[in-house]
Each structure stands twice: as structure tokens, then as C-alpha cells.
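We did not get these values from a lab; they are worked out from the coordinates using the rules stated. Since we're looking at a predicted model, the values are computed, not measured. Cβ atoms are built from the backbone, for glycine too; each structure is taken alone.
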Structure 1
Amino acid sequence: MKISQLLCCIALVLGYLFIQVHSQATFDIKGKVIPTNKFCKRRIDISKDDSAKTVKFSTTSLCAADRKNGTAIGAFSSMDYVASIVRFPIIGMKAKTTVKVVTPITKVERDLSIVVGSAFGIDRIIEYQEVNGLEGYQPGNDTIVKLYNLREQNWKVLDLSKKLVEGTNDTFIYQALVEANVTGCCTVRMSAVISSAPIQFTSPKVAARTGVTQILSPSSLKVTFELLNIQYSQSSGSYIALGTVVAFRGSRRDKVSTDNDAFAPSSGNSRQSTNYEKPDDASDDQAVTQFDNDLSTQLDGNQASLPKPFFSFQKFISKYSSSSPTVVTRGKLIYTPMNTIEVLNSDEQFIKDSIETSGTVVARFWVSLTERVENAVWDPSSGSQENADYLTTSGANSQSLISFLVVLLSFIICNLL
């Protein structure tokens, strides 16, 4: 092989590897792979529109099979997450699958296409004063002293990158990070993070909890909504609340902890004292809402077992002072029930339209801080559960195979020069 050919090969391989591990300095999430067969690994591709206002994470299951049979599906083979700042920060999840059903009378087998999806967005920040004696902002009862519509802000993308998880050669964390300076209030920064394999993750902006290990599954997307350098118009007695809208198909239910799927790493050296918290685990610290996606209508009355999409959030905030940004502690959070909205304003209609399916319902709730803080972080999640009973997770890792084939192809091309 000539020196020029060798240099070509090296350049191609290094270029590929650079794309694989490139990330920005703003990426502060740390991950560690959790050995488990409870989840499918996923291939993730990132794309954005010409305006750079919408980012799509397209994910594909790498399980040998994501279903036990035609009507028992453990994970969606393909899922898309959309992070949009076209109007205000919105995170949407969409997935499609096909189930096989047998018509009771004719006994004829047929395929039914199922569409699932949900979205959430934060469209307002308010500064409120307590009036009715109940902690947290209560719509119609407490006084709003300042209202900031997030659709009126100038949003910009700070980062769109992926990072190789330490100790692996085929597991990545992907991040989209956006920011807006809200005059008179604060700087708002929101990140959306997804991983190609189940990981335990930490962030220097999120308060650590003794004995709790947070898990990020490949079928979920973690969001951190951060308020920086909060300013108050009142000298005292006023607090911050976030207006959150959720769009979904069909009906919703609040998940309870007894419905959680048990989880433990497959390796034998995990500590018994550790509590692993998945994004869809209901607990004292995490609220989870599940959506049925109107399956009874979509299935024409037939029965099937499908993963349930969910929206979850931590029941507390993480807070820190500007003078001590590395000292992150836990703060109290109050949230109202989700109330279905019958007459939609333009923001609520916008998030409804993002689902792109019929029968979409929109609900609103408020999350409130009960103390005055300088900086606060709230971390909701969106995604779909996985049912390990209906998964086959022993298939070869396609991501590693793809990496090998790309490198091999590079050398073949070089030898043809």
C-alpha cells in the first residue's frame, strides 16, 4: 500500500471516529451502562430542519425481536422524538406498530396499524403571590404579578451533539440544548437527552438522592428545564410557577408504584441498598401519567398488549445559588392536577396539532416553587414503557457491526485508489 493510500485510510477512519464521539463543552450529563436485558438497545439518528428550530431523534430497536407474537409487543420497533422551539419548548413522542388480530366471527387474521404519541410543552412562566393560603399557584385564586409567554422569546440552539459513554465503544448519549433570555425574569435553558442503551446517569445540575440511582432507558427522553439568575418584580412574597401543557390521544391515568416493573441489573455485583428509578416508575419522588392512546378504538375491540406511552416528572426541584453553583440541593415543588382543556388558546392548539392524530386531548397543570431561589432545575421525561416478557434482547449489537463495516469499507475504498 502506498503512503498516500495509507494516509487516506487513516483520514477516513479518524473522520468517522470523530463524528462518533464529537460533543460540546456544554454536555454535562454523565452515564454508565447498566447491564440488563430489560430494554432494547436502540440506534439513534439525529436530524434538524432548515430553520434549526426542530430536532428529531429517530430511534430504531436493535432487539432480535421486539414482540412475542402479533399481539404482544414489548417495545416499539421505531420511535421518533421531536424537540421543537418553533413556538415554545415542546417535546413530542410518536411511534407506530402493527398488530395481528383475528376477527371473532370470520376468524380471519388481519393487520391493524396502531399510532401512539404524546407531547408536552412549557408555554408560560409566572410570578405569583399567595392569596388563598394553599401552597403553590392555584389558578383563579392566587395573584399573577408577572406573566412571561415563552412563545414571545428568541430561542436559540446552543448544542446538538452526542457523547460516547465511558467504557464503551458503541453506546452514546445524545443532547439537544436550547436557550432564551426572558427579559425581567431569567435565562431559560432546556436540554433533551436520550441514550442508545440503558444507563445510570448523573448531572451536576440535579440534586443527588441517597440510595437512588436514576436510569435512562432507550425508550425515553429526559428533559432538564433550568431557570438561571431568576429576578423577582416584588421585594418579597412572590414565587415562580411554570405553565405546562400535555397533549395525548385517548385517556390518561396516574400510575401508582404497585404498577412499576421490577428492575435490577443483570450483573451479580449490584448493591441491594440501591433503588433503581426508571423514567416510568411512580414513587414518592416521581409522578407518572400513562396514556392509553384510544387503543380500544384503534383495535376495533380486539385485545393486544402494547407498551404504554408516559409523561413523568420529579416532584421536587434542584436549586443552587450563583455564588455556589456546585452545591445543588433539593427544593419543594407543588403541582396541580392535570385538567382537560375544552376551549384551546393558540398555544394549546399548537401542541395539539403536533400530535398529528385524531382524538387528541390537551390538559394543563402548573408546577410551582414555594421559595425564592436564584437558580432552579426541573426534570420531566417522556417516552414509552417496555415489557421484558415480550422482548428478545439477545441479538447482535447492530451499532458495533455498523462501525466495523464502515471502517472495513474505508480500507477497501483506499485500496481501490
Structure 2
Amino acid sequence: MPESSSTTLIAPAGPALDGLSTLPIDNLDVFGYIAANSYIVPEIIDVERFKDALSKTLVLFPLYAARSKNPSASSPPLSPRKVVLDPSAPLAAILLTTFPALGVTSIGITRWHPIGSDYVASRFIRALSRFYEGVEMDVLGEPKPVYEAARAFLPTPDPKLLEGIDTSAVEAYYPATSPHPQLDPSQPENIRLDFRLSAPQVHQLHAAIHGLGGPNASFLTKQDCLVALVAVATNTADPSVPPIHTIDTILDVRGAAAVPSELSFNGFTFAPTDRIAPTGENDYYAYASAVRKSIMRAREPGFLSALVDLQSAKAAEATNRGEIMDLASNPGHMMCNSTLRLDSNMRPHIHFGHPGKTRSYVGTVPFLRHLKLARPNPVENADGTWTERLDVTEVTLYFQPEVRDRFKRGG
């Protein structure tokens, strides 16, 4: 069968954002990365039907049909960029690739990260899926995104709340025109490692680590314990670098304090732990409890406001220097990016008419000590039925080759 391709610009089906033509991007969202997602649907997508669904979706999410405008040279140093609603130069692109012999379509979506974190992107794709299924806009029940700065919903920041806390994760940037040091082709390549833990394994891990805290153990989530497991194992596998003393959890600000859950743009910051001093005894509980404390603290209005204000200022300064955010961990740090809850809540609703059979793929950054936690895709069984695996945890890390081998061996 001959191959063919075409490109089409899709505009919103109706008025968006009550007639506004531009939106300021808060400095918190000055973030130079491109993000990509792909969805494998077990049918040959009807292109015209898909374009109609996308046009309707853009009414709810018009930033996907917008472009960025940088401040002029005469703008004040901390002026945020603006988004101009202009479908002729969109900040997102969708690539439909059909595989007729397999009867499947790949829906690849690439976007400029400031128009939405994984949460916003999932809401966009969920709406697109439902429109494609034929759900009409008036019954969609999809609340409109809130296009305001996160700081507009937070109290006046008190920088003293950050005293004594290592906030270097929100201050790390590197030149946008230079390769990242860990991606320098002259240096050894970081090697990816993936492994999965079943629900019983995670439950057993949680019970064991919580039990290490004794009768007065603090509340811990299963994710806290997973992060602790990886931190201890990484210390054991890589004695050539300082042991991990700070864990920075990528934190969605939505729902914290008075920040609305439908906040658009990136809307995330980092929750740093207090300094942890691993001793080889009870390190699992020390890491897990420190992570839980850091997340609870970062969701308190005053602390979150100070953290967001610091991150916004550093982002603006970095943008003026032509730098972008560095998601690689500093020595002694480990970063955690978890989509476990998001995957469990959103993935069942993104299926384009094939519930339990559509697979999704989201990338991660190939940096050392950057931990990604996610849910694996459903699998097709030999008899043609499908099995969801939303109770399984998928762990992704990058190491230098010899460290990865030691990590796999347990030291």
C-alpha cells in the first residue's frame, strides 16, 4: 500500500477564552522543554472525525492552538512571556500514523511544556477522546481551565520559611543552546533501567518500612516507601558519589492551598526534603518519612507561596540569560517524578472508543538519579482479552553502565 502524508492546521470550533487574544505566562511556567505523549489505539482512526473532535477540544484548551511571544528588549527583567492565540503557529502538534496491517493508529502529541503539565495534557487528551467517541460538548461536563498565575491564589510569601532547606532544585538551569552535560556525546551514555513491582510486592514493602518506625511511626504512602527503596539501593550501587541527602519530589500545585484544580500551564514546583543523613541503619524509614514530611509541608499555603515565588524569580532570571530548567539531580540529590495517581485516575478514560485496550507512552529525562514512577499499559492476552495493570508500579531510572549492573545485583 502506498504511503502518504498531509498537514492540516486545526482551529477551535468556536470562541475561546471569552474573546481574549493573549495570556501572560507566569514566570513559574517559563520552562523550555518540549513534551511528548503517544497513544496506540486498536483501530484505524477516522481522520475527518478526529479533526472535528480536535476542533471542539481546542475550544476548551485553546493554548494548544496558540504561539509564544517573548517580551521585547525594553521589557522589565521579570516580565513573563505571553501566549498569543493564533492557530497559524500552534504550540502543539498531533501526528496520526496508521498501521493498516496491524489495524492500529498511533496518536502522537507534542507540546510546549508551559501550556500544560502532564495533568493538563491528560485532560486535553481525555476531552479529545470523548469528542471522538461522539460525546457532545453540552454534556461533556469538562470544566474550563483556569488561566491565571498560581501565585494569584497564594498568600504573601515569607522567604524565612525556606531557611535551612536545600532549594537548589528550583534554581538549576543550563544554557539552552548547549547540550546538557549528561548528554554530551563525548561522555559515557546513561543507560536506562526499567522494572516493575506488583501490588502485593508494594504492599509488603510499605508494611515493612512503616514497621521500621515503631509504634509511633508517621503516616507513609506506598510511593514514599518506593522512593526510599530506590534511594537506599542507589546509595549501595554507586559509592563513588555522595549518598543521597535530599530528595526533590516534583509537586503539582493544583489543589494545594487555594490553587484551583483546573489551573492551566505547568503548575508544578519541587518539594525538597530536609537533609537526610543515611547511616546504614533504618535508612528506609528515614528516607520515606522525610519524603512524606516534605510533600505535606510543600502543600501548606505559606511554604508553597515562598517556594513558588523563589522558583518564579529564578526562572525569570534564567530566561533572561537564555537558560532552561535542569531536571538532572545535583550531587547528593535524587528527583522523583510520579504519575501513579494521574495514570490511575485518567488513563481509563482515554481510549478513543476502546476502553482497556488503548496504550499510552510518556517520555522521561535520561538523567542520573531522576526517578520516574508510572503505571504500565494494559496487555492483550493470548485469547484476545485484555488485562489492565493499574495496580502495578513501573520504575524507570538511568545509570552509568557499571552502576546499573550493581543496582540490579543489589550492590
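For which of the structures 1, 2 does the calculation of distance in nm of label points 7 Å out along Cα→Cβ at positions 102 and 390 return 2.5? Don't skip to the answer; put the middle values down first.
Numbers: 1: 1.7; 2: 2.5.
The read-out comes from structure 2.
Consider the structures 1, 2: one of them gives 3.2 for distance in nm of label points 7 Å out along Cα→Cβ at positions 62 and 150 as calculated from the coordinates. Say which.
Values: 1: 3.2; 2: 2.4.
Structure of origin is 1.
Using FRET efficiency 1/(1 + (r/R0)^6) of positions 174 and 382 (r between Cβ atoms, R0 = 41 Å, to 0.05), single out the structure from 1, 2 with the greatest value. Let's see the in-between values first.
Details: 1: 1.00; 2: 0.30.
Greatest value across 1, 2: structure 1.
Kindly point out which one of 1, 2 the value -4000 was derived from, the read-out being helix-only ellipticity at 222 nm (-39500 (n - 2.57) for each DSSP H run of 4 or more, over all residues; to 500). Each step should come with its number before you reach the end.
Working: 1: -4000; 2: -8500.
The read-out comes from structure 1.
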